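Next up, some structures in structure tokens.
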Structure 1
Amino acid sequence: MKNKVVGSILSYFLFDELQISYWIGRTYWGRGGATKAIELFLQMQTHRPIFARAVIDNFRSIRVLEKSRFIKIGQELYFSNARGKGIEEVIYKLNDDFR
């Protein structure tokens, strides 16, 4: 994966709360790329708190957030255009400085 674009990561404000979102190409799943990307991103994006969301059945993304010290704070139903139906999301929050 070194020196390759394998996905994307970004931050944005939603309801006055800073959110982080990421996507990794399927070929690169399970190789630590998302965890490393979040680690590097959070060193640059120092605003706290920062929130993240994952679809409740996306166990890999949930694991990435938990390894990155995000804490689960709730769940929420939203409409997924990709799935064409309502989906539960898990909401995570990172309060402190990332180390």
Structure 2
Amino acid sequence: YVVQMTAQAAERALNSVEASQPHQDQMEKSAKALTQRWDDWFADPIDLADARELVTDTRQFLADVPAHTSFTNAQLLEIMMAQDFQDLTGQVIKRMMDVI
């Protein structure tokens, strides 16, 4: 039982990490690209059409962030909940020790 619960918890945690990574990677990639574009603009101002595109892309990035962070927070909660096995397995082991 203890081994099964431990394996299930590990699988839940790993699945949550794997599900979160693409969201985090996408935010990192987008943030770095936008930062570079803004740095380039401040170094050498761009024309109005390119500036509008940069502002539009930045606004879209900012609009997307809450969905990515909410998803990641849900996965972190799943990882935390997967750790509930520690309490249960601790109780099982204590009962077994009491019997012995």
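Coordinate-derived values only; no laboratory data. In this text the structure is predicted, and so the values were computed from the model without any measurement. Cβ atoms are built from the backbone, for glycine too; each structure is taken alone.
Summary table below
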quantity: Comparison of 1, 2 by FRET efficiency 1/(1 + (r/R0)^6) of positions 17 and 41 (r between Cβ atoms, R0 = 41 Å, to 0.05) - largest value held by; calculated: 1
quantity: Comparison of 1, 2 - label where FRET efficiency 1/(1 + (r/R0)^6) of positions 33 and 81 (r between Cβ atoms, R0 = 41 Å, to 0.05) is highest; calculated: 1
quantity: Of the structures 1, 2, the one that -33500 was derived from, the read-out being helix-only ellipticity at 222 nm (-39500 (n - 2.57) for each DSSP H run of 4 or more, over all residues; to 500); calculated: 2
quantity: Comparison of 1, 2 by volume of the Cα convex hull per residue in Å³, for residues 9-48 alone - largest value held by; calculated: 1
quantity: Test item: Rg and Dmax of the Cα atoms in Å calculated as 13.4, 38, pick one of 1, 2; calculated: 1
quantity: Test item: relative contact order in percent (Cα under 8 Å, 6 or more apart) calculated as 57, pick one of 1, 2; calculated: 2
